[in-house]
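Just so it is clear, none of the values below were taken in a lab; they were calculated from the coordinates. Remember, it's a predicted structure, so these values are computed and weren't measured experimentally. Cβ atoms are built from the backbone, for glycine too; each structure is taken alone.
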Structure 1
Amino acid sequence: SGYELLRKIREQDFDVIILDISMPGIDGLDTLKQIKSEKPKARVLILTIHPEARYAVRCVRMGADGYLTKASAPTELIGAIKRISQGRKYISLSLAERLTEELDQDSGKLPHQALSDREYQVMVMISSGIPLKEIADQLALSTKTVSTYRSRILEKMKL
């Protein structure tokens, strides 16, 4: 779980921390944020089932040193770990292209880019069909707070 990982990294240093986005307790995005807050120089590789299009750019912006899906070849995973352990970043060619496209865009951001990390997380869960009560339980929030997030999401996305 995210809580267990945070406890372990407080006790000792690691060359590379491999983190999933979907974890029990505190999720990977919140765990990444906490790791970078407590240990800014920690090297973190996101290894997840979630496709790059969904989370990769957000994770890199939050301080992840690399992002791979679990469908990646074992040799790619080993290469990413080696590269990150040397203090370098690892991104796939498709993620590099996505980041370049974002840099090339004029100031006209996509609506979802205006969302906070928590709002984005709630939006993904809502769009996956998860009921508000269940979202509240998973994120340790009240249903009213999740409802407020939903309202903000709709407003920011002009829906």
Structure 2
Amino acid sequence: MSDMHYPKPFPFPFLDADKEIVAAAKAHKLEEWVQKFLLNEGNHGLATALRTETALMVDLIEIPLSLLNKIEGPEPVQKRETLDVWEERVSGLTLMIAEGYKPPPLIVTDFWKPFEIVDGNHRHEAMLRNKIEKYPTIFFVKNEESVKILTPFKS
């Protein structure tokens, strides 16, 4: 990954997140890793929500990106972002991924709506632009139906 141009707001301490997250999952410390990650990014609201909601399942699952629902972007979604800001962040990540960078896993919940990407909407779009079809995703789910849907994807 030489001479990469990183987007400005980016959590550099997590450049080895792909390795860290596998170790955290094996050690049953996914929730701890997620808290560290979110607090480092400054996403205190989501860190608190994930800590206070009761999840039936917290797991790292490689899943088709097409099954996940974006909540942030330039189109009419929950957290609307201007097209220029969206493109700046996504294009930087797209280039990094094309050059071999493995971004942190997406974080998805069913707390409010089914399979919402609560952290990683820019990463999700950048992976789609790189033709990545599946990616390790951390799920916090509280509905039995979600557990049933995810079960076939668990390894």
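A few points about this structure:
- Source structure (of 1, 2) for semi-axes √(5λ) of the Cα gyration tensor in Å, computed value 27, 21, 13: 1
- Parent structure of the calculated result 1.4, given that distance in nm of label points 7 Å out along Cα→Cβ at positions 70 and 126 is the read-out and 1, 2 the choices: 2
- Relative contact order in percent (Cα under 8 Å, 6 or more apart) - structure with the largest value, from 1, 2: 2
- Which of 1, 2 yields -17000 [helix-only ellipticity at 222 nm (-39500 (n - 2.57) for each DSSP H run of 4 or more, over all residues; to 500), calculated]: 1
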